[in-house]
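J.: Structures given as structure tokens follow.
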Structure P
Amino acid sequence: MINSIKKILNRFLSKLFKKRGHIKLGLYGPPNGGKTTLANRISKDWLGEEMGVASTVPHETREIQIKEEIHIKSNGKELSFNLVDTPGIATKIDYEDFLKFGMKEKDAKKRAKEATKGVIDSIKWLDDMDAVIVVLDSTVDPYSQVNITIIGNLQARNIPVLLVANKTDLKKSKLKKVETAFPQYKVVGISAKYGTNIEKFYDELFELVS
């Protein structure tokens, strides 16, 4: 009963904040899709500082990271939000995968344990989100169990979603394949690393929460 009341109260407060132009915006997606790189791009564009550490090693981000009071402007409109960068979602985390990156067994097991907790926390935080940006690597086949799990969780909660097909600067990028995989959502192709098409991304972000 108490949990139900808490959820109703949280949703009421979320709507109240949204009316005031301030929302909680989550970055979700599988590991190494570019969530933290995009978080850093947004934070640097509007606050002049980076938000987290990006790495080629999976599950570099293993804890929820929040950057508060980001204010962006586009075409005379202004949006204020707290940006939440979440650990990458995975259906399986094996410490042996980290050994391939030169980690010692002790460190690999520790990372796997932290990454598993990070996935659980990411799912839990969905209930607090007003809108979500799903960041996918556009060079990788989007028809994966992980992506389907993420999208399914978002649909079940009826959360507004913008799909970002990242890494369009690479030759293997297949934007159309991402669009075909999830036709129910708007997809914007960007390179978070180089800032390619980032203005289009900001425009779509305004549309998502309007």
Structure Q
Amino acid sequence: MAGTTQQRKGRRMLLIMLVLFLLPLLVVLIMVGLDYRPGGESHGELVKPPRALLAPALTDWQGRDFSAEQWKDKWHLVVIANETCDADCQQRVYLVRQVHVMLNKEMSRAQRVLIVPDTADRAALETLQQKYPDLVILTGADAANLAQQFDLPDQPAATAGRVYIVDPLGNLMMSYPAGFDPRGLQKDMTRLLNYSWVG
């Protein structure tokens, strides 16, 4: 009699373990079948596949070196200007700064970069640099060539009004259209920093 009770308990335990094992698989299959993604979608647009940037050795607007290695080991929030950094461009620079600040203790893992053509007004760049001292402002012919690598289909980077994310391996991997929600960008950056094993 005791053996039969033990067998029933054993079978019940096996059944419970089987249900606990199969239930998550069943839930996942239903979610895939319904194309349901609970809160895991990014707010930006993924660049598929990520594009490895051929980053030359550059200089900032003051002539200081910005080597290809400086694209490594940090996440980069990139703004690209057209002829000069007009009001729209300056608004993007401001929003990217706000996102950077919202990263709190993870701020040091990200860097903000503005790429401007070499025809940009020097006085305007100096004012911008004074306003945002840790903003890297790259200019010159090599910077213009780099900016073209951010072009997306039918959206030249110089006129698209986008913000771009470059990963610590130097890959362009996400972008945000004009009028993007900075809180969405901040959420994406926080998620990337939380799960990243580099940078």
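Rule-based calculations on the coordinates, nothing more; no lab input. Quick caveat, the model's predicted, so the values are computed rather than measured.
J.: Which structure, out of P, Q, was relative contact order in percent (Cα under 8 Å, 6 or more apart) derived from, given a value of 29? Before the final figure, lay out the partial values.
T.: Details: P: 21; Q: 29.
This value belongs to structure Q.
J.: Work out which structure the value 49, 17, 15 belongs to, where semi-axes √(5λ) of the Cα gyration tensor in Å was derived from one of P, Q. Spell out each step's value before the answer.
T.: Working: P: 26, 22, 17; Q: 49, 17, 15.
Computing semi-axes √(5λ) of the Cα gyration tensor in Å on every structure in P, Q gives 49, 17, 15 only for Q.
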